[in-house]
Structure I
Amino acid sequence: MRELAVLSFVTLDGVMQSPTSPDEDPSQGFSAGGWGAPYWDGVMPHVYEQAMREPYDLLFGRRTYEAFAAHWPSVPQTDPVAERLNCGHKYVATRSSAMDLSWGPASIITDIAAEVAALKSGDGPLIQVHGSADLIQSLLALELVDEFRLWTFPVVVGLGKRLFEHGVSGELRLLQSEALVNGVVMSVYRPASRG
């Protein structure tokens, strides 16, 4: 059995949209992109140490896969984050069967409920979801998330895509928490139903 973990950067008011740069995801008129950039130097080594050091596969929505594919293949493999991202298998949830999967190894997923459940029931490393706000909403509704690995930034942006966008409810159990010197707080939660 494999588990699925959501790795996400969120603002204090729960927005996960466009933490890296203004042009990352300007959909729905979002104009606060890049809110996490001033914190990267203090955050990314911690993210690698806590959540990216061990092998894992990736589950992306189409837009996030395309954004990552435009950047990470050109980063030298000596970068430990690039090495993990570039070597892991990428599963891309999309309605299109005709997309460029040259950042591989990669496979398309068209039926999230059935195919992600099948992935989880098989053998292999942890499956991590990076970004992919719309996909996360589907995974939450289907109760396929086993763990949340969150870095909460001391930033409030107002409107934007939120991690818990559609009123999903339930109790979470805190497994780990750590405040970084720059005010970012890492928290790891599991749904209480997962034990």
Structure II
Amino acid sequence: MSCNTDIRTELTKAAQAHGATASASFDPREIELRSEVRDMCAADRCGRYGKNWMCPPGVASLDYWNRELERYDAGILLQVTVWLEDPFDYETMLAGEKRLKSVFRKLKKDFPPNGGELLFLQAGSCDVCETCTFPDLPCRFPELASPSLEAIGIVVTDLCRSAGLPYYYGDGSLTYSGAILVRQPVDKKVQK
């Protein structure tokens, strides 16, 4: 990969300091986006389909996201694993998702792109605003908003396999996965 290892190392260390439980690198150009994942979003089990800029259909087409993935040099898969007291331990489930989103918010603040680009793909739909402006008005906070892996068509188990991390850590566990895509700045040649 042509990506500077230092930024990946710094992001990974900071993510773990902020509460991520696992991380690994992957090549975003090797990820296959699937329309079936977006079709599952259309079933609207979470109640945000067509109601959030970072969810389908507001988050752009698969063609757009395929082009976007090609622009990035490297990816970092981040995970937060929580251990449930029982299968109905919703408090711990919600805490796990909240923890991963907190990691992302802190990393966005700590790592301005410095001429490159960072794209954050979180677990679950964007919840920056209590009520999203979709579709009537533009996103209030585009610098804070992040689509989920699934919203852009990524099968999370495939991404975990590509990065060499488990998707499932055993009985009683629940893992939330998100990713950061990194694009290094293009060196500008000095003209004499």
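None of the figures in this text is laboratory data; all of them are computed from the coordinates on show. Everything numeric in this text was worked out from a predicted model, so none of it was measured. Cβ atoms are built from the backbone, for glycine too; each structure is taken alone.
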If mean projected area of the Cα convex hull in nm² computes to 10.7, which of I, II did it come from?
I
Highest-scoring label, criterion being mean count of other Cβ atoms within 10 Å over residues 13-20, among I, II:
I
As an exercise: helix-only ellipticity at 222 nm (-39500 (n - 2.57) for each DSSP H run of 4 or more, over all residues; to 500), calculated from one structure in I, II, equals -6000. Which structure is it?
I
